[in-house]
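Each reported figure results from applying straightforward, stated rules to the coordinates on display, with no laboratory input. Fair warning: this is a prediction, and the values are worked out from it, not measured in the lab. Cβ atoms are built from the backbone, for glycine too; each structure is taken alone.
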Structure P
Amino acid sequence: MFQSFTLGLLSQSSLLIAGLLASWVKVPRKLVGVLGVFGAGALIAAVSFDLIAEASHLTHGGLAAWMLIGTTVYVVGDKVVEKRFGSEGSGGSLGIVVGSIVDGVPESIIFGMQIAAGVPISTSFLASVWVSNFPQAIAPSSDLHEDGWKPRKLGLLWSGVLLACAVASALGFLLTSIQSDAGGERVAALAAGGIIAMLTTSLMPFSWERGGYASGVAAVVGFCLSYFGT
């Protein structure tokens, strides 16, 4: 279980690194947009070739149902943030953070399940997750820093996300250890639905507003690099 906890922590550690980096280094607004949509392209590849493949044993109805559950989880979380902080400024940026949780927690559960089942962890997928987290965290963190968030506050925010992912990985390991036939299909579908909802409602509009037409190129590059690594 400790191994799975550590893997969950390390696989998402780039979120904390990137979040703090954004508070120490001034990232130009246009570059923030380009980096954000680069991460979006990588996430599209991860959904298409990793998460959906993981969920391929589900029936079409089951896949759609779990993806819609993931979408609902994200939308509800985003609405709570929007109600608390508003739809602009911190609220819009925190919507992407909610997406990181909906993305990272299910991924971490799958990692824990794979360790418990003795399934080799795909190093390419692990690397894709780690690298794609950088732009996904830099984009909202840069805006939050401009809105007055200090490095300590940003560090606590992303540390909380990291801890949630590490605990999720350990729980995935524990679940599979107790019930050996437990699979990650539903969790993968849930994550896929949540990621697609986050991309269309938060990360892509956020990135287009800042990066303009360069965003289209960056998205394709992010997709290709993630796909080539799988």
Structure Q
Amino acid sequence: MKPVLAFRHVPHEGLGTIEDALRRERVACGVIDLFRESPREFHPEQLAGLVVMGGPMNVDETDRHPFLADEVRWIRDALDADLPILGVCLGSQLLAKALGSRVYTNRVKEIGWYEIELTEAGRGDALFSGCQPTEMVFHWHGDTFDLPDGAVQLARAVDCENQAFRFGRAAYGLQFHLEVTPEIIVSWLGEPGNCGELAEIDYIDPELIRRQIPERLGPLASLGDRVFGRFAVLCRERAR
């Protein structure tokens, strides 16, 4: 069976519960750490799906991270091949850029727990149907994007309009993080670069984020199981 391929941009941004969902559906998953090496070739016809994870960089920082330019091209190739795609945070921004949209600084940084509201299309979407009209999810981003032409908005929020979208049948961009576990959140809060970022923001309380984990992780995990499980099914069908 064909595998799913995942792109990572920094060591501390793992797949979390995305990998668990793929494993439940018995879909193999390979990971390429683009911060270590960039593949010379990309063959979407050999894959069951593509997962593009998050990272602290901006999509246009190709001078510091040359792999970003290749990655946008590979996402376009995956779109042309009608491959199931899941872009998370930076991954959603790269997907939006590959579709011709502007990616830019949001008016505030969303770090921690924030509500999203599903649109009417989101409530009827193959991945999100059956979810609550509003869901509390985990965020860590400072950039946002315009909704790509032809894309369907699935979720919005007060401080960041475009939270989730679908393009075509199975290409999804999620600005938020459903994949996190308690261990992942704690590690992000302690990561040196993230600590420096948090120290410069007076409206975000890292300790409050940490204290809210026990209450909010359960519902988030259930939501992630639903969304990622359905994405994994799309990949399993493609793998065959």
Query raised in the report: Upon calculation of helix-only ellipticity at 222 nm (-39500 (n - 2.57) for each DSSP H run of 4 or more, over all residues; to 500) from the atomic coordinates, which of the structures P, Q produces -27000?
Result: P
Query raised in the report: With FRET efficiency 1/(1 + (r/R0)^6) of positions 33 and 129 (r between Cβ atoms, R0 = 35 Å, to 0.05) derived from the coordinates and found to be 0.55, which of P, Q does the value describe?
Result: Q
**Report entry** Computed 16.8 for mean count of other Cβ atoms within 10 Å over residues 153-160 - originating structure among P, Q
**Finding:** P
Query - Per distance in nm of label points 7 Å out along Cα→Cβ at positions 73 and 145, the highest-valued of structures P, Q - result: P
Query - Test item: relative contact order in percent (Cα under 8 Å, 6 or more apart) calculated as 49, pick one of P, Q - result: P
Query - Winner on distance in nm of label points 7 Å out along Cα→Cβ at positions 25 and 113 once structures P, Q are ranked, highest first - result: P
